[in-house]
Structure 1
Amino acid sequence: MSNFKNNGGINIIEQNKPFSELLKKGNHPYELFYFDIKVLKDFTDDPRYYISNFDERWNISIKTESDDDEKIHPREKIVLDNIGWGYNEIGTRVIAIFLKQLSNLPSQMQLRFYSYLNETDVYLDKSFINSINAHWSSETSIFKAILYEILEINNICEIIFNDCLFEDTFEEKRPEDFRLILLPTIKEYNNFISSVDKMVYDNVNKEFFKSKLEKNWKTIKRSGSLDLLSEWLTSLNVEQEKIDNIINSIDDVRQERNIVSHEIHDNELKIEFYEKQCISLLKIYHALKLLIEILIECPNLNEYELDKWFIDDKIRTYSLEEIKQEKYKNYKFM
């Protein structure tokens, strides 16, 4: 909740730099202000801006080529670091920004942010709290968990079969849209689903099956990735129920790309997309985990060590239920 009413209200706003004025009046630089997520729409829709995501927090900045462009007004060349997020009382996502960052914005941008101020109670994401406080957590974000699974599947397959099931492990750079969706629009959700599809289904290395299935290379190339995966797991005498679980979960997420969208405007906000993203992530996570559990039982593999957080399912899903706890309510760093 904001402190504008306690600091002269209208006098601060009339200065056109409300957050700069609060800082001058002695408010703590690391006081958090919360905003409706819609304040980010201009940035997510503008190709001049780059949004980097570290699961725990976001950064927004003007791209280098745009920063050098003299035609772009200086007030649009902004940088916002360490953006956190949470949920308000009615379950809508909000973003959290430190006063220090807000005070550096040009006047027009400060007034824009001010107009989206959230005035209700907020529950702040605990992973953001931990990252700012430099506290180690035994949990891992579900995004990092899925990347971990892809890497471990390749490592195990390399040991057993001298080949990798996936073409890319995304260690150097993960897909830009493989992150929490900022705005709950069908456009952002479909971008996210497309990134998952490219990371899993489209990422299957068909050459892996060359020596493992009784098919010629032309047939393998024409076959779907899930058909090949299912046939290979069958050849390993895996229980059909487990195979179906893996294949159906991946395929369910694939089918999300075919959401009928002609009745929904691309930029219309639909809060259910937050929950749909969480469900899709969990389906992929559990499907890949089951695949790992099958592979480590292969007789050709000696003892294989997996991280404890993975064995214990210590993952953060960023759901409302996970974050809406009293200790995270209207959290203060000062």
Structure 2
Amino acid sequence: MNNNPLISVVIPTFNHAHLIKKCIKSVINQTYQNFEILIINNFSQDNTIEVIDSFKDERIKIYNYKNDGIIAKARNLGIRESNGEYIAFLDSDDSWYESKLINILEEFRFSNADVICHNMNVISFENPPYIMYSGPQKNATFDNLLFQGNALILSATVLHKNVINKVGFFSEEKKFITAEDYEFWLRIAKENLQFSFINKTLGEYLIHQNNATKSFKKNYEATKSVIMEHYKDIHFLNKLKLRNRLALLSYTSGRNCERTNRKKAILFFVKSIKKNPLIIKTYIALFFCICNNKYLNNVYFLILKYSRNFYFNFTKVNIIKQIKQRKLK
């Protein structure tokens, strides 16, 4: 590995003049400075270009490109125009903390990873922040990604450019819009390429009125299309796993919108129970959602937060013990 590799940061944008300044600044302020920023502008009608030009940084390149509502086209253009050994994805409403790139490079140096992802702080104008976790490592296989769900966050992901040579670009099919990254990870996993996860929070994921993940129904349908595209096995046990996966999809969709649209969340939770009535956490989520009590909801989210933290800490302790045992041998 080159000791000072160029990292290409691909940022698609449309009418985000009020957000993209923080996004670009978060890249420019990185402790690791050998990068290029490729901004794919979908002919924004606000002053996005003026905001970008205000940085006066030669590492920033702007491409005006009509993506026809398919953001994968913009990302693919950024990849094609990139010169870096590594490609980092960042949406123009998200941002990174200054140590993000140096942490990523350290992980590339000391692992055999082809793709690396980390955690993100979720910021909302309506609710307190919380951590969105990537991983865990065991979920980064094709079967687990397909049947357990997406384990990666796009704005937290960096990959070696050779990955593109092996699996191709993001799918530009309309049926995958809002879930094209999930479809991309599945193709990477199918090639048995190596994922790695850093249990650090190295950026911010912004939830606001206009971002795509607010269109929960659209994301649900797109994710379902991805699952059905990659589900080929008609074995009886895998049919049960598929039913369980669709139940988990409904549960996750409910979780994604429970803070902003309680009625939609309840419908998703009910749909999940219909698909698989044995998933206990769906009943718990449905109970707290129906109660709509702020104190109970805070308790619920704290339980989810610390149970996940316990999992990572427990796993970390076990890994350390195993390393010590091997050294003793």
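Every number here is computed from the coordinates shown, using simple stated rules; none is lab data. Everything numeric in this text was worked out from a predicted model, so none of it was measured. Cβ atoms are built from the backbone, for glycine too; each structure is taken alone.
When FRET efficiency 1/(1 + (r/R0)^6) of positions 206 and 230 (r between Cβ atoms, R0 = 35 Å, to 0.05) is computed for each of 1, 2, the one that comes out at 0.75 is 2.
Taking distance in nm of label points 7 Å out along Cα→Cβ at positions 110 and 222 as the criterion, the top structure among 1, 2 is 1, with the largest value. Computing distance in nm of label points 7 Å out along Cα→Cβ at positions 46 and 150 across structures 1, 2 gives 3.0 for structure 1.
Among the shown structures 1, 2, from which was the value -12000 of helix-only ellipticity at 222 nm (-39500 (n - 2.57) for each DSSP H run of 4 or more, over all residues; to 500) calculated? Source structure for this number: 1.
Taking Kirkwood radius over Cα pairs in Å, for residues 118-237 alone as the measure, the highest value among 1, 2 is held by 1.
Set 1, 2, criterion relative contact order in percent (Cα under 8 Å, 6 or more apart): the highest-scoring structure is 1. Looking at Rg/Rh (Cα atoms, Kirkwood Rh) over structures 1, 2, structure 1 comes out largest.
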